Structure 1
Amino acid sequence: MPSSAESPVILQVLPALVTGGVERGTVEMTQAITEAEGIALVASAGGPMVRAIERAGGIHIELPLTSKNPWTIWQNAAALEEVIRTRRVSLVHARSRAPAWSAWFASQRTGVPFVTTYHGAYGEDLPFKRAYNSVMARGRIVIAASHYIADLVTRQHGVDPARIRVIPRGVDPALFDPQAVTGARIAKLAEAWSLPHDAQVVMLPGRLTGWKGHSILLDAIARLDRPNVLPVLVGSNQGRYRYVRALQSQAERLGIADRLRLVGQCDDMPAALMLADVVVHASVKPEAFGRVVIEAQSMARPVIASDLGGPVETVRHGETGWRVPPGDPDALAAAIATALDLDPIAKAALGQQARASVPTVQSMQEATLDVYEEVLRSSAG
């Protein structure tokens, strides 16, 4: 970021700091801003990751930014305007729609530049939804996590491609490093999850929600007819207990209930991924990026991903993993069989290529800081 008599103050705005890719990206950029001698402010409704913001050197400002109520959005705009003025904010970076509207109004009133990250392929199934989504395309620069999202922003909102910067999410290669995970960490999870010693683990990381394709994976496992293959679903149900029961009932109908593992949220994903013989991304809707895919690739795991959205750009079919048609359990089963039957040399070669191909957190941080610098310099000029 540009040097000046005063350190640039960057305000990131998001709904809350609970869990997820948006939140992790916010923490990572808080660290980068601080290390670049800027001042990192984060406004949200709070949550367990506030501590991570503070450890990264940031200052958290609590506001009710989860609300989509128009009156609350307007009130939040006034509160953010006060923050911008009193904290001498240099740039506002919005990461989600409802708080982005508040941040955009506040930026308009104060003349402070406004940047957005278009994190997802937002639905447009309701009236006026495209207009609601459009705030994420109003940034002076719009950051897209993939070329898929960049094309969507241009197509749906008419944004000039010159205003879009594609910055993939990244992994920390020191954290997601097969050599850094101890046997004790792996054994601890294997015991907690009751994994037999001879099990072949097919893992699907991600929160438990229908479009993530858990039911497709269960159908594929049943088609494999390999009794030692265990589907392991890693992720929070976020209160979707009916969905959990539906998956358990499906597993019972398919005769694989004794093999299904619903292990919930895991705080040691590098060790979890080391337990996987295959990692599956089975989403039936396009994802903006698919961070779990590159985390698995960084751990040199064989990866199978749905052939849509962001993973199309991170999984080179047959080289760093495989892509299969979404919602096709037969194709998924065939790909799982191919991955499980790899000989050790071929598996190691694929894992090495996959690990070498992943974008890093550092590259994401540097590219985003470059966006801040570009916008701040153009505003100063």
Structure 2
Amino acid sequence: MRHAMTVAALLLFMVAAPAGEVPVIKTLPGIVVDTKAREVRLEGEVCLQRGGLELLACSPGTREHESVIVVKAKPSHIVFALALLGLAPGQPGYVTAAGSFSPPGGTVVDVAARWTVAKPDGKTETVEVPVWKLLKLGGSESGLERPVQWVYVGRPSEQALRAADQEGTVVCLSNFTEAVLDVPFESTSVNAELLYEANPAVVPPVKTPVELILRPTSERVEPLKVECEVVLRKGRPPVLDGKPLDMPALRDALYAMPADVRTAVLKAEADESVGRFMQVYDLLRDALMKVHPMVLEPKAAGPAAGQPLAVTIAADGKVRIGGQTFTLEEFRAKAGTLLKGAEKVAISAEKSADQKTVAEVLGIAREQGVSAVISHGEATTEKK
């Protein structure tokens, strides 16, 4: 609620500006929103001059040991600031049903760093560089030769903003679902496999005041399709990503798939013929795809009118719904489809289930406009 009130105050500030005057908004701590220049400026300082990185910039008290710059602003406030420039949220990276990684997508944002240096004559000089120049590849002796691109992921839901503030993920180099800005390709957070390090030849000394500048562009990176789905039902033609095709057309469509689609989920009813299953399996392998076979669960009749859709949080943190099991991120990515048509969901948790996951699932359901019921044995508590 505090977030919504802050945004409302900012919008009122903009409306109240004199006609013809483009306001520079400074009501959020450590943030300047310049609507004329179409940029957001963040007050910060250098927190790391050398070492492996998961982020380029974080918020205070979070990830300073693996970031170059720490900014004073909270990620949630930065999301609001970028919204004032008209940015719509993108999509964080996620792991698909077959284990492939779908990279983040969204509006491309140029990021620069600006700081002041002292000259030998006693005067000062302002330096501004694209922040990718503060980086080098892990194990390399020299800086990057090609730019790094960032996309705006920031999701303006209450749950997502709270998670972003907790994690401090402002400008990421490893993929985080809570990111404000993330790289639009797969980048691990495993310490031994980090792609980037700070470049001490360019990064100024620790504690140097730095202004981080976010400049949205007109370019957009769309979420990358990395996986296809083929469904086999007895007596019906194969269905590729929702489209029925005969076998020759299926073969042509698979061969025409983008090069990034290297994984396929092959779902078949239990009574589907082995011969046709293997024929489609071989087609997928011939198209150079890794095949993830699954038994297609019988179509559920769905809850009776007025009855909630059952969602169970398992002890291992997985989410079970409609006979299928998902990781939390898979459930988040597919929630629009899984909860489509449901008026409410009944969320129950197995013994020892993580209550944080229960809260996350509750938040996801609310984001989809579905009322949620937390089930405790026979009793239920409805969450508005």
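Where a number appears in this text, it was derived from the coordinates with a stated rule and is not lab data. All of these numbers come straight from a predicted model, not from anything done at the bench. Cβ atoms are built from the backbone, for glycine too; each structure is taken alone.
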Legend entry - For 1.03 (Rg/Rh (Cα atoms, Kirkwood Rh), calculated) the corresponding structure among 1, 2: 2
Inset, instruction - Give the label, chosen from 1, 2, of the structure having the highest value of FRET efficiency 1/(1 + (r/R0)^6) of positions 232 and 352 (r between Cβ atoms, R0 = 35 Å, to 0.05). - result: 1
Inset, instruction - For helix-only ellipticity at 222 nm (-39500 (n - 2.57) for each DSSP H run of 4 or more, over all residues; to 500), the calculated result is -6500, so let me know which of 1, 2 that is. - result: 2
Inset, instruction - Supply the structure label, taken from 1, 2, corresponding to distance in nm of label points 7 Å out along Cα→Cβ at positions 248 and 312 with the calculated value 4.7. - result: 2
Inset, instruction - Could you tell me which structure in 1, 2 was used to calculate P(r) over Cα pairs in 10 Å bins from 0, in percent, for residues 96-255 alone as 9, 26, 28, 17, 11, 5, 2, 1, 0? - result: 2
